[in-house]
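Throughout, read-outs are computed from the coordinates displayed, never taken from laboratory work. Since we're looking at a predicted model, the values are computed, not measured. Cβ atoms are built from the backbone, for glycine too; each structure is taken alone.
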Structure 1
């Protein structure tokens, strides 16, 4: 399966270009790329970003596709499914991705053949940017996009979805879902130096 990193966000809370922020000599997004490639289920990693951001990621050694919709994550996932087929989606600011967790989600995806296979917390909160999606999810996305409804969670709940109960998984897999929003969050990133 192709691993897709969504890299269209503006990094407002971070205060500067978050995904290219240097952490121990590497761009933050480079950690996400490396962790995804460690998953035996991922054959290639592709970045999806906006046209004006494309050049920022050209030196990372991965293919880059353009999200022309510019409507947030739902547009990035739509672009991925149209151009690449079934995909595993991750956010670019998730540097602690656990390759075993990715393998598990993709295994469940192949077992149940849903439109989406998404981690779910007991409180109902979804983790849609650490999930597998089938091309069969496209009509659901198209329907919502046509209506101007860009909430990804709504599309997932309207689809044939396989939910993975996070609380029943190994504790160490949860770090996979950690994302960096502010510079303070870098302290919790295990790849960052502990100065």
Structure 2
């Protein structure tokens, strides 16, 4: 059974729980990650969440999201999930938003509540989406998507809209975004818990 790391308000690990049951109307704060994969043409790989997902099914979002397991670094979790969700073998990712945190509520009351460091990869990669995770994929020009988010017209997950706003503040060219300081990660992401 896949587990997620629970956090206190300072981002320290406070236990673990099953991923399958962590999201509900009073979701506890937990550790997650997001990743944005760009190709050499400056396009972002967007994914549509599988229709069977309990949170935001069928919604378009950033390339990959997930949860580090107890004892796993966010970077390792990103690489694992890129492979599991998209069949994409990516050798390197950069931390770009170490302190991103959000809370979002679906129309049915389901809550996301995460400290969610954001990573970037620049790689030309092919995909073989896992239908349990991903309904569809598409490459989209970053500048156009960022402009839609800024205008409030992008049909995208709430966390991706917030992240894209923060990423756009780093500059217009994703290749030139500065790498984030790992010391700014939540403590649970700097020193993964090995026991629960």
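Computing relative contact order in percent (Cα under 8 Å, 6 or more apart) gives 28 for which of 1, 2?
2
Given a value of 15.8, 49 for Rg and Dmax of the Cα atoms in Å, point me to the structure among 1, 2 it was derived from.
1
Suppose distance in nm of label points 7 Å out along Cα→Cβ at positions 105 and 121 works out to 3.5; of 1, 2, which structure was it derived from?
2
Please compute mean count of other Cβ atoms within 10 Å over residues 57-64 for structures 1, 2 and give me the label with the greatest value.
2
Quick check for you: by mean count of other Cβ atoms within 10 Å over residues 17-24, which of 1, 2 is greatest?
Once mean count of other Cβ atoms within 10 Å over residues 17-24 is tallied for 1, 2, the winner is 1.
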